[in-house]
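The structures considered in this document are given below.
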Structure P
């Protein structure tokens, strides 16, 4: 897959089959659309293209732009890379770009720059300045400029029964099993290991505190999760806590993972964590001893799970 960092960077001697979208949380519904793009491109001997945007349009256009995303842009690219797509265009989304009219977008971008011959798009797709143009308008433009518009119907989308909104809700509810099912690949967090308060070490459950790289990444609901980490190029199993550590009077939200059978110094190192299952809420215990007893039970549950699933 060739990655283009703007529309102006794209060039191809072939015509294109493309789809357009932000594709946050590249879920099984999105995958179905991209697979269709690839299949049509192969059948027509054209180039398969996905046009996506970063930052997310809402980050640019809304006053309260504290939007959190399921996938970082790097994760989105890596997921699309696995599909067999020929070209991915990541167009910087700016206020200037948002003011491009529908006719300018179709004529100057889709036709002149991307050489579109076939577009595959959802029934509810809207585009152009203030998102005023609809798929009906796009079909009219198709007749005018000589490209085909293939509409993904509401029935097809409902058959998949997945949306980025549903994935966000599942993350906010801590239902990581549902999230991973919808995404088709496990949800991940990536960041740098930073120094924490060191309390875990004093109770025989040392943790690596993770500072997430991108502040727009959506963090799941507080609680204890079974997880798999890649650190120093090695896969390590463990259990992760997201929360404020109320038993030891914590007041700041942290993300920390207890890595099993691992005692290497990894401060300042990058770590990637895959969330596999949520096992309980974070809670305040009456004593450190009670917390230790619960952590022992958590680890036993984790070991049983990993023995079954690894």
Structure Q
């Protein structure tokens, strides 16, 4: 029996390119161009799309159009559009824009948490202790992020027990799922196995997702470990967009095309049309006006024939 003998039939992909990707661009992408990208992702079959963040434009000016963008996007049957909400003001903006899902986020690293959202970890949890129940009372779903699980640009190694405790606190507040982030892309398969073994000793696999960055080319290897250990939801960004503006050295997320290509060729369904997804990658590259790093995006699909 090998590590990958028991693979799932299906996997859920949570597309973060329009938010986690575009927030890290040096130049602001206009609202119309963002709409083009999100429409292309939906056309490809992406049913979970994190489109923006209701954060102060002072902190992330690239997402200053969050309210307008959300109002311009029409609700689609079977498609969940979500946004990050760092505080109660962000939640009210999301509600006003008609969103049915939001996400909250904090770091396993105290220093990164302060740099990222200007709060201590305990202060952030206190905010979410108000935000999450309010969102739930209005019929909204709330997803949670715990970042820097695999390592921090300021503190180095992070004790995974800190991430476990935070994930448990967010679940207790009412988050339906916790996405564990390798914000720097430093994780390797043995480390991932060790982290997930700890997490899964206390949290059911269907409550966890993985958010891997591909800075050192390890993202897909870490995904394989997650698959083998029962994780069934993975975050990715079209064509490898993204990084973190408060994590020096963090380059792009795992490219959605790379993830879908691997899963489909392993016989695992995602509900996404890979050719249309590749087209969405071309839209992403056009709107940011620079070359994007995703491997399948750069290699193309047609060259696989023959």
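What follows is calculated from the coordinates using simple rules that are stated; it is not laboratory data. Since the model is a prediction, treat every value here as computed from it, not as a measurement. Cβ atoms are built from the backbone, for glycine too; each structure is taken alone.
Structures P, Q were shown, and distance in nm of label points 7 Å out along Cα→Cβ at positions 44 and 68 at 4.0 was computed from P. From P, Q, which structure was helix-only ellipticity at 222 nm (-39500 (n - 2.57) for each DSSP H run of 4 or more, over all residues; to 500) = -9000 calculated on? Source structure for this number: P.
With mean count of other Cβ atoms within 10 Å over residues 12-19 computed over the structures P, Q, the top value is the one for Q, the highest of the group. Here relative contact order in percent (Cα under 8 Å, 6 or more apart) was derived from just one of the structures P, Q, and that gives 21; the source is Q. Using the calculated result -0.71, -0.94, -1.06 for log10 I(q)/I(0) by the Debye sum over Cα atoms at q = 0.12, 0.14, 0.15 Å⁻¹, for residues 28-211 alone, pick out the matching structure from P, Q. Answer by label: P. Here distance in nm of label points 7 Å out along Cα→Cβ at positions 36 and 164 has been calculated and equals 4.8, so which of P, Q was it run on? The structure behind it is Q. Taking 122 as the value of volume of the Cα convex hull per residue in Å³ derived from one of the structures shown (P, Q), identify that structure. Checking each candidate, the match is Q.
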